Structure 1
Amino acid sequence: MDRGGVDWFSGPPAEAFARARASGRPVFLYWGASWCPPCNRIRAGAFARPDFAELAQSFVALHIDGDGPGAQQFAEQFRLRSYPTLVVFRPDGTEVTRLPCELAPKRFVETLALALDARYPVAQSLSAALSRERILSDDEWRLLSFYSWDTDEQQVLKNLDFAAALASMTRACTLPAAAVRLDWHALHAAAMGGKSGIDQRAAISRLCEALADPVTVCVQMDLVISHAVDMVCFLTESDTSARTEFAQAWAAALDMLEADQTLCVTDRLSVLRARVRMARLGAPGSGLEQHVRSRVAAALAGEMDAALRHALLNSAAGVLADAGMLDEAEALLEAELERSHSPFYFMHNLAAISKKRGDAVRAVNWYEQAWNRATGPATRLQWGATYLQGLGDFMPHDAGRIDRLSGQIVDALADMPDASCQRNRTQVQRIAAKLAVWRGDSKHAETLRQAASRIAS
């Protein structure tokens, strides 16, 4: 992969680390897949920037494609799972940090530059922050606040209570901007973990203060988008004035972001999608449907890079579907199938739309088409598992289809030396769980169930 003048190394990772040791340069590892919308977003955004290309002269750029030979084994070695995962290593192989893909492109490059020059790995900074054994530098707090907790894979957190650790860091943090971000992470972790004992009024007050500040909203752009619904639902009760007021405050921050012309077009569509969801929670929604329609049309007008178009199409279809404009979302996706480099990904989106309509037959047919068009061993296993799940959920009596698909997956597993590794293992576990409760009669399904159970164990 060569984008923006960056020479990405895609051979065996051991060779990349040998180059790093010999040259004294750190390694920046990008783990992704061609069909993954966030991967396409970062390729078209941060990776295509001139300042990224300039910075790349100081590190070894390592790309591991999830469908490449031995990729899932490498993923197990480096604890990689979600696409994309972005990791910085020292020349000696010590992991420094993991970066969130959702950052605005310019901020991503700035944070990567911090990581490349970091004195301490994030794991050591976290330990010091929790033990209070020393005072952390501002840059250490910045890297902690911009750590990719979603892709940690227990590298830094180990067995720590996530929400409690983040709350402790928030209290210790001496850099105000980092403290705000850590506080948001802590509250979101509490929300996802169903934690009780949160002072909801105090939390809402802190969040509303941040949401009213344009500078903070810009810095926290990724969290303003991704945490919106979870935070409002966690901190307020449905059908209350508190929820309506909080949703309105969050919507105002989203409106501020959407009007920011410095944001890339994919991020502005993501902002709009969050704004649509806020309308369901009590934020103003008048005229939103027409606004969505015009924004989507403007975003997709003209020629553009294939990676950017893939990311944009995914966001555009998502915001249309969330706004209840299912016919338009479906038409947009269907029109893209023949020009897309990963049509099978959009077929899953079409299946989701069919499920929203209650059309199980059409949903399963889309799963089947996606399976038939999918490419790459890990991708095909994932798409096969999803198709099998759909058949089991919606057409459990179609033993012929289940038998045929099971035989195809058995053949695929026979050619996969890394079937028990990372993402592949997750898909095998899905298959084993579904077939364990299926009550149909199929020789191939029974063979697959036994093979999947053996691999999963």
Structure 2
Amino acid sequence: MYSFPKIRIAANDQLSLRRIVVTKKLAGQLFLQDNEELIVRTGKRSHSFLVNIQTDSNNDAKVLYMHPASLHRLCLKSNSEYGYSSSAKEIRLGPMVGIMIEILGGPSKPYNGQTGFAKQLLNRGQEIGEICYVFSPHTIDWQNQVVIGYTYGKNGWTKRSYPFPDVVYPRERSYSYSRIILSLRKRFDELGVKFINPTMAGKWLTYQIISHHPRLAEHLPDTRLLTNFTIVDSMINKYQAVYLKPIIGSKGNNIIRVRRNGRKGNYQYQYQKNQKSFRGTAHSLSQLQRALRVVMGRRAYLAQQPIDLLSFQGHITDVRAIVQKDHTGRWDITGMGCRMGAQGSITSNIATGGRGSKLSTVLERHFQKREQRDQIEHDLSFIALESARVLEKSIGMAGEMGIDLGIDTSGKAWFIEANLRPARQIFNLIGEQQMRQQSIINPLLYSRYLAGFSEKEYD
């Protein structure tokens, strides 16, 4: 359990809107004098108060009293504890974290599949003294610098107006792609609002960045930008098959595998769209291109060498590593697990009906020697951590990544891709609830780091 310095906020309706009362203990820690001015800040909203020190308080409590209207304006709840960071004549509470997700569902599940995740973030944030709310990128009032946000409690979802936060945790579906999101980020940045993650890098940019790192490059499959379909033929001639992947995409959608029986045989293709699998045959390269137009559309694609991935219980299998920072600002691996694709699937994505298994279980099934299993785990950890560090240097400061890795039948580890909005479902599937809970609180801990709150913990 994390124990950061906190103060308790309490209501006192006998106070004026300009007065606050602090206990002796708190006044001493903040170096406050009676009747001097103190600025109290939550997110990007602040209010100036005159301080009275509670002279009859003999306990060690750190309590700050203010009028209920002042509490409401600063989005504080009476008899609640908040983290704090102080400087000369100012105290910041929280930090305040805005979790950005579009409202896509009904009253019971407003954030669709992320509704439960949002509730857990709100609960964990409260535990460590943060002020957290969920907001949509479409409910921002730039003129008044407020957003319409939601919290969750005994009576369900509660709506209210909030000031701009210290930190935004971006979890929106249109993550980084739309002009609205890019403009929003720019305006928030100008106001000093931090983001846990930068805009997403597409698969091609990710490949280019990783390929310039000598020790990581050897773990990359041969990957080319699909500028014309002769590249498909070239890679099939070299590898007997090729994967075509949209540069911008997720959940295994619109990924295509193409094979050919011999140099003059027919092209056999399979792809996934809207979590369904489709198969077909083309007699020529031009016919293949026409047949795949329905799935490829106008999207930019990569052509990638297929990896002879391990299979487990008859399912294609890869590894998802969640790599995150906490309040120290340093990268670490929160957990890893194997994803097993649905029967007959060309990917291991869980969203298309896949399952999960512990990494140790899969490795023990395929590799008898302990030394080889240890080396594979070491290689996976190195690739996951180092790729996060290398990507961050190019795309901007980041707080979490889902790194997808592969293990081929010889035991070689491969980098597949990086995701800046990773799901945590793998931990549920492999029964690792502690890993899942750590993966939920880490972005909130990292928010403390971004907001400039002390990383020091107190027992």
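Compute distance in nm of label points 7 Å out along Cα→Cβ at positions 67 and 387 for each of 1, 2 and report the one that scores greatest. Could you put the intermediate results ahead of the total?
Numbers: 1: 1.4; 2: 5.7.
Evaluating distance in nm of label points 7 Å out along Cα→Cβ at positions 67 and 387 on every structure, the highest lands on 2.
Identify which of structures 1, 2 gives the largest calculated value of mean count of other Cβ atoms within 10 Å over residues 83-90.
Values: 1: 22.5; 2: 16.2.
Going through 1, 2 one by one, mean count of other Cβ atoms within 10 Å over residues 83-90 peaks for structure 1.
Quick one: mean count of other Cβ atoms within 10 Å over residues 19-26 came out at 15.0 when computed from one of 1, 2, so which one is it? Before the final figure, lay out each step's value.
Details: 1: 15.0; 2: 21.0.
Clearly, the read-out refers to 1.
Supply the structure label, taken from 1, 2, corresponding to mean projected area of the Cα convex hull in nm² with the calculated value 22.4.
The structure behind it is 1.
Comparing FRET efficiency 1/(1 + (r/R0)^6) of positions 371 and 443 (r between Cβ atoms, R0 = 41 Å, to 0.05) across 1, 2, which structure shows the greatest value? Kindly include the intermediate steps, with their values, before the conclusion.
Details: 1: 1.00; 2: 0.70.
When FRET efficiency 1/(1 + (r/R0)^6) of positions 371 and 443 (r between Cβ atoms, R0 = 41 Å, to 0.05) is computed for each of 1, 2, structure 1 gives the biggest number.
Can you rank 1, 2 by distance in nm of label points 7 Å out along Cα→Cβ at positions 51 and 403 and just name the one with the largest value?
1
State the single structure among 1, 2 that was used to calculate helix-only ellipticity at 222 nm (-39500 (n - 2.57) for each DSSP H run of 4 or more, over all residues; to 500), giving -19500.
Working: 1: -19500; 2: -8500.
This value belongs to structure 1.
Output the label of whichever structure in 1, 2 has the greatest value of distance in nm of label points 7 Å out along Cα→Cβ at positions 155 and 307. Don't skip to the end; give the middle numbers.
On the way: 1: 2.0; 2: 5.1.
Looking at the calculated values, the largest one is 2.
Quick note: the coordinates plus some simple rules give every number you see, no bench work behind them. Since the model is a prediction, treat every value here as computed from it, not as a measurement. Cβ atoms are built from the backbone, for glycine too; each structure is taken alone.
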